[in-house]
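Read the figures in this text as sums done on the coordinates, not as results from a lab. Just so we're clear, the structure is a prediction, and the values are computed from it rather than from any experiment. Cβ atoms are built from the backbone, for glycine too; each structure is taken alone.
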Structure P
Amino acid sequence: MKVLGTVLFTALVLVVIPSWLITSPVLSSKIKVDIPVDKDRLYGHVNTLTSISPARNHINIFSLDQAADYIYKELEASDCRMKRQEYEIKGVTYQNIIGSVGPSEGPRLIVGAHYDVCGEQAGADDNASAVAGLLEIAKLIQLQQPDLKHRIDFVAYTLEEPPYFGSDYMGSAIHAKYLSENNIDVKGMICLEMIGYFSEENGSQDYPIGLMRVFYPDKGNFIAVIGKLDQGKIVRRVKKFMKQVADIDVRSINAPPSLKGIDFSDHRNYWKYDYPAVMINNTAFYRNKNYHEISDTIGSLDFDKMTEVVRGAYWAVLNF
């Protein structure tokens, strides 16, 4: 019995506890809530953004501005209080688009997605899908008029992609620095990044570490809530509320930023200032082989599953 007890304790220490910390399991029952996510509206946003030519990358400023103007008008039409956050790089002006709802004062939640692309691609999943989700959440708030207990800032970022990824010129780096320098109280940040590509094929889901296959599916048909190892609380909270209303498998991971992919978006820049931040993501290149390729087109997206992701994200935003 003593030997058995030692084995069980060892298993608890080496397997159960680490897996609990990494996967952040939550108990959450489904509830019925009317959240009328409009799939056609999502398709329309993605179609508009991916139709901009030439590609909306850091070189094609006119295309970036065209995307920014579209996002501005859509958020404004959803009764957001609007602002352009402009900054210069080598004499060229780039801009984040910010739409705010809820109380003008007090702590705020940041919901962000980048609108630029890498190279000469349409960028349907990366990242028109997430921008469409951001716009739809804002529209749902306008339509449903929920009682917002804190301010929500919808932020569409420029320059997330190379060659500026990881630099101080990322739109989200500019925004996060502004919040910190002005001592703005931030409850947290939810980054929407690649939420439109899914697959039901066996073996369609890859992972940075083979052992992760023990804890996660081999089909790329789920959405993930991703955070740092020490941010289990915010990850579990977002995951819990998404699972309550979304008809899609919601998984999560807490891991160090050194694990490839954990910090591959705008949420990374809020960590720098100790703001709690998570990413809602379909695992990007671990699933979607169109990542940073010209094949990242609207025809590759699953708008039914994307609708469920947005439904869950909306509910998580309201209950943050």
Structure Q
Amino acid sequence: MKRVLVTPRSLTHSDHPAFQRLRQAGWEIVLGPKGRLPNEAELCELVRGCLGWIAGVEPVSPKVLAAADVLKVISRNGSGVDNIPLGEAAQRGITVLRATGANAQGVAELTMGLALTAARGIHLADRALKEGVWQRSMGSELNGRQVAVVGYGRIGQAVARLFAAFGSVISVIEPLEVATEPFRRMKLEEAVREADLITLHCPPAADGSPLLTKAWLSQVQPGLTLINTARRTLVDEEGLLQQLESGRIAAYCSDVFDQADAGTAKLSAHPRVIATSHLGAFTRESVDRAALEAVQNLIVFFENADD
């Protein structure tokens, strides 16, 4: 029987309905560790003998690919592939497939939740009341706010539509020649100086350098809200912390901290930071869409290979 490795955290804690489609197509399922990211040593052991791999966000090193003795395809249950060394995979004849857009609505809705939390100080009021303190802080409305959406893929498009429904004035920063109407295009340097809120939905640079450098962060509009549900490396964290301390950045809403940051990192513990634990794509609907698309991509790949 053909073997497929399944490692996304959202799929290893239970028998997902998508697995039935794999079994019907003649696949034996090899599960990664339950509900957590596998480490390199575990992946090297698990991937041996597997023709297919439905992968999550766990780092895939060249060493892991070297251990993948018969692997033909990695099917991501999401759109990001920066955890996979694509050049190394190509050299070994391993195809990498993506479930594009499956998590767009979930990430977009979390982005709006973070924006509303920051705008109205919901987190502050909640914390104060639980500590027995009656405390109110003056909030602001999203209507009329200048919002810059960085990255106009499926997630960025969904985010722009939701902010527009609140009456925000939307600008889009997107290097690719894609239509952005009815929203105007803007350069990053303009967004940094003009936007009340910047929300990041783009891939990281190949070399890992931040999009929002220390220099850019020092020039943002005073009172900026910055939302990052994309990748941690997009923001220079030292420069960010400096601007949070000065109050120039009023709030940093982040869904990109690592598990190791819980209770230890200075940035995630900062009172101006609203931190969530990679919740963007972690909705029942997003998980189901991504799993089904990843499974379908894998099945179709091997059906075409057999033709």
Structure R
Amino acid sequence: MKQVTQSVLMIRPVAFRMNEQTTANNYFQKEISGVLPAAINAKAQQEFDGLVSQLRSVGVQVVVVDDTLETDTPDSVFPNNWISFHVNGDVVLYPMFAENRRAERRDDILDLLEEKGFVIENSIDFTSAEEDGLFLEGTGSLVLDRVKAIAYCALSPRADEELFIEFCEDFDYAPVIFEAFHTVDGKLELVYHTNVMMSIGEHFAVICADMIADKKERKMVLDNLRASGKEVVLISEKQVNHFAANLLEVSGTDDKRYIVMSTTAFESLHQNQLAQLEKYGSILKTHLQTIEACGGGSARCMMAEIFLPKNSL
């Protein structure tokens, strides 16, 4: 089992905008006023291409698939919410909160991965839960310690507890369940995705522990992280609002490690926090302001890690 991969799937947007169906509980989204939709999409494409270029320049294998205009999928740039890939050849499909996000699930993407030599053994489909109004949005809702087989989940309208436990039972993960809150217009609201307030690398974890209001839950999460050998990098809620936890460790040429984040996230971190992270990889940063503002997600959300085995032929 490994925590870090050299291969990622990324979906290039063709009609990116602020998704009106996700604003109900994604409080990170912001309207960009006075800018035409075509200009917003062009800027998002520019940011997307910049991240792909940076990843490829250090040896990360990026499988890029273009979104299609045939579907109304403004959030397609965040594929990690609808699919995850596992070392045993499993592919998992997840139930999505927003109806227009469900069209992001495409069989042709799996066909393309197989054409590129990735081996898919099984497809595990949780999407029928949508009929019951239950959701679990991939590695947005699930932050996985793949090596230690621990799954962390901040419960929310997009992360159902029973579904999360079902996932953990199916994949032999130990569940760590908690609630995380952030302040929105003076009120406490549940964080919509776990991966905006925490992330896990091979030897480190970034987390805003202050957002876990219940002291027992907070201690449980931190104890699990430290017991599994992670150096914990603590960040503030203000830094979460700058997507400082929405990062991903990847592997490049010669297994050199990189920690991928947005420029917004990088600039919010203090020198001591950056020093903690840089012990484990070089920081790869890129401008993602349009995607962050309209989409309410950042660098980690844009990459679905591909852990599938490769065909030896």
For distance in nm of label points 7 Å out along Cα→Cβ at positions 69 and 109, structure among P, Q, R ranking highest is Q
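In terms of mean count of other Cβ atoms within 10 Å over residues 117-124, which of structures P, Q, R is highest? Mind dumping the intermediate values first?
On the way: P: 22.2; Q: 18.0; R: 13.8.
Evaluating mean count of other Cβ atoms within 10 Å over residues 117-124 on every structure, the highest lands on P.
For which of the structures P, Q, R does the calculation of semi-axes √(5λ) of the Cα gyration tensor in Å return 24, 23, 22? Write out the running numbers ahead of the final one.
Values: P: 31, 22, 20; Q: 38, 21, 19; R: 24, 23, 22.
Working through the options, I get structure R.
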